[in-house]
Structure 1
Amino acid sequence: MRIRCLAAAALTGAAVLWWHRRRVDQALAGERLERVLERAVHRRTRSELAATLVVAEATDVIIRAQAREE
């Protein structure tokens, strides 16, 4: 019973998000939508680059620590 309620809540939430996204897409027209999407991709790319740099730095720290132990 609990699983059915959770599944129904998840489906309802997904439907609400889809509906909202659809309305936003319809509200934004042509060039404006393209500019918004371009900025979103740019932000995503910057955040992925930052995350990659953090992982690289953490990897370097781990490698240096392992080298000191040996």
Structure 2
Amino acid sequence: VKVVFKPSDLVEIGSETVSMKLVTNGDKDQVIGFLIEEYAPHGTTGAAEIRHEGEEVGTILEGEITL
């Protein structure tokens, strides 16, 4: 089981204004997802709501965000 990830292990799935790096061990049966997200000033994920079955938790290291 992989527990330490290097930046080169992360999978970028974001856009121009939001970097979303997926932390994954490549296991197709993985039941939890972890993203490292970085938003440009005034960045957004878009007008449409992102919906999924699951729960989210986050930590803001710098700045502020509107959910």
Structure 3
Amino acid sequence: MTMDTYMKELSSSTCFCGSKKQSMNSFCLKCYFMLSKKLRNELYRPIENGYTEAYEESINHLTERGVKRK
């Protein structure tokens, strides 16, 4: 993904799973709490300093648990 894409996903009010989420939150609460505490903490990193990697890892984690992109 490009930096623009990460910013659009972050500022969106729709989660990866299709549920509503708060703008500037990475995921809805259900998806967020499916992540490990380590991953949840890493989602607070600056976008240019580890956030993108944490977001990609989170998407992989959710996908492995059966969450599908909507």
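Values quoted throughout were computed directly from the atomic coordinates according to the rules given, and no laboratory measurement underlies them. Just so we're clear, the structure is a prediction, and the values are computed from it rather than from any experiment. Cβ atoms are built from the backbone, for glycine too; each structure is taken alone.
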Looking at structures 1, 2, 3, which one was helix-only ellipticity at 222 nm (-39500 (n - 2.57) for each DSSP H run of 4 or more, over all residues; to 500) calculated from, given that it came out as 0? 2
Distance in nm of label points 7 Å out along Cα→Cβ at positions 10 and 26, calculated, reads 1.9; among 1, 2, 3 the input was structure 2
Computing P(r) over Cα pairs in 5 Å bins from 0, in percent for each of 1, 2, 3, the value 3, 19, 30, 31, 16, 2 comes from structure 3
